[in-house]
Structure I
Amino acid sequence: MVPPIMRLGYNTNGMAHHELGDALRLLADIGYRSVAITIDVGALWPFAAETGRAVERVRRLLDRLELDSVIETGARYLLDPRVKHEPTLVSADSASRSRRVGFYKYAIDCAAELGSGCVSLWSGVLRDPVSWQEGMARLVAGLDEVLEHAALRGVPIGFEPEPGMFIDSMAGYETLLEHLPAGELRLTLDVGHLHCQGQGPIAGVIRRWASRLVNVHIEDMRSGVHEHLMFGEGEMDFPPIMAALAEAGYRGGIHVELSRHSHEAPTVARKAYAFLNPLMERYAQQDG
């Protein structure tokens, strides 16, 4: 179901010490209307004995709490307990890349069962000394398989350019699109990444890519530093960002991403809501 207006949400990677059901109830109590569920050890863990029942329980809870959702796949050590975020779609070993593809297919299946708005993913870090062309070939091959499965399940894929990864910027995302079937790969946009990498003005990026935008991450940041900060601790100007999203007709979730704040998640989630919700209401009303 497409929400009538953009909805304020929170990424569960910032609630790593909460059981998923408790996290969802807490976020709904605060006032959030969307959630970005990061699949992890305590959240839709793909290696559990009864994943189907777990997904069904989450679906019922989302419905009862009237929460929209997206699925995030950026858990740090889910597939490899020793190396952060590995394996990826650009890993050296083909079997390892296939493990990542398999995980993405599982995430797509979860999204389909939950009625989630998208599955969000990224490229990974190109760690072995191969050419850019080889890295792109690995990425495209994996994405082709992922996008085929997503199309069968009716789930959009939102690709997130991530600082430090093989595709790290909007320029890289644009190049990636040239290697894939037109229209199939959507965009997860982290507005803090734009700021820290000097890819502005942010409002202009939003307007340019509005037709592909399926998921938004939001936090505060400083120029040149990839560190997700509480609102007011960085340099970002948020009213123009909210205005641009409303003007672009964005209808998805705007998800707070503060993954290193889990130790104080209830307090941080409330503070983030108090900061963002007045802006959300102001520009959502203007859009309506």
Structure II
Amino acid sequence: MQNPYLPYPVRIDEIRTETEDKNLKTFRFVFLNPDDEKKFAYQSGQFAELSVTGKGEIPIGIASAPTEKGFVAFTVNRVGLVSSYLHSMKAGDIMGIRGPMGHPYPWELLKGKNVVIIGGGFAFTTLRSSIVYMLNPENRPKFKEIHVIYGARTPGMLLYKDELAAWEKRDDIHTHITVDGTNDPNWKYNVGFVPTITEKKAPNADADTYAIICGPPIMIKFTQPVLDKLGYGHDHIIMSLENRMKCGIGMCGRCNVGKDFVCKDGPVFTLAQLKTMPQEY
């Protein structure tokens, strides 16, 4: 049995700066041992711990999709000791990954359904994974309509710009990109907060429509009433509390909400489940 505290050794294969402030970078990692890649079998919505020797580790949602082989990717915001050190590392450097952890989005439940993805800011990582997974040629027939609503403060703060542009051109996914505001005369997408664009662009709910939402708390707070207005039942709204992650295996007790350990019982919950828990999220 794999020791849950023992990270898999990986090599940084590629680093991409995502945002104009350079505080968000996407790291592609390659497993040093090919068998470890097989052991690191994950699904979209899960997270892992990025481990840097002598510095510590940080829990981050997995940004790559399980359909993307040969690497695993994470988008890291530079906010603390470990993430800042990671931002200073170079391609070729060796570090560790521990996981995968937590429950993924409920993909068996979502088969045959319409899926509405709603994301904001740098919390788009596991949503990017989900979109790539659903658009895989083998998986796309398993889902009905796919809507994506994604926003950031400015165009320069959007993640995965090339992929967003490619999705926007496809006819098998409805992509709605927005920013809070911009002075860019070449901006051709939406301007407005995510809740506002959701109300304008998201389809009305029915029994076959589910929403997956991940973003900053303020975005989620104002998006929930919009989904209520559009008729989404709370059991059809799927959310992630990955921002509460600490050790990842339920030992430190720092991620609990009431009796639930987010790292073991989540981080994916329906809004109906969250409504039964203490209002600590």
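Just so it is clear, none of the values below were taken in a lab; they were calculated from the coordinates. Source: prediction; values computed, not measured. Cβ atoms are built from the backbone, for glycine too; each structure is taken alone.
A value of 16.1 was derived for mean count of other Cβ atoms within 10 Å over residues 37-44; which structure in I, II was it taken from?
Details: I: 21.4; II: 16.1.
For mean count of other Cβ atoms within 10 Å over residues 37-44, the value 16.1 is produced by structure II.
Check the numbers for relative contact order in percent (Cα under 8 Å, 6 or more apart) across I, II and tell me which is largest.
On the way: I: 22; II: 18.
Going through I, II one by one, relative contact order in percent (Cα under 8 Å, 6 or more apart) is largest in I.
Between structures I, II, where is mean count of other Cβ atoms within 10 Å over residues 85-92 highest? Present the calculation step by step, with values, prior to reporting the outcome.
Details: I: 21.5; II: 13.0.
The structure with the largest value is I.
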* Asked: For which of I, II does volume of the Cα convex hull per residue in Å³, for residues 109-220 alone, calculated from the coordinates, equal 112?
  -> I
* Asked: Of the structures labelled I, II, which one yields 15.9 when mean count of other Cβ atoms within 10 Å over residues 61-68 is computed from its coordinates?
  -> I
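Among the shown structures I, II, from which was the value 23.8 of mean count of other Cβ atoms within 10 Å over residues 5-12 calculated? Provide the component values of the computation, followed by the final result.
Working: I: 23.8; II: 17.0.
It was calculated from structure I.
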* Structure fact -> Value 23.6, calculated as mean count of other Cβ atoms within 10 Å over residues 69-76 from one of I, II, is from structure I
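Could you tell me which structure in I, II was used to calculate helix-only ellipticity at 222 nm (-39500 (n - 2.57) for each DSSP H run of 4 or more, over all residues; to 500) as -6000?
Details: I: -13500; II: -6000.
Source structure: II.
Work out the source of 26, 10, 10 here, i.e. which of I, II gives that when semi-axes √(5λ) of the Cα gyration tensor in Å, for residues 133-188 alone is computed. Mind dumping the intermediate values first?
Details: I: 19, 13, 10; II: 26, 10, 10.
That value comes from structure II.
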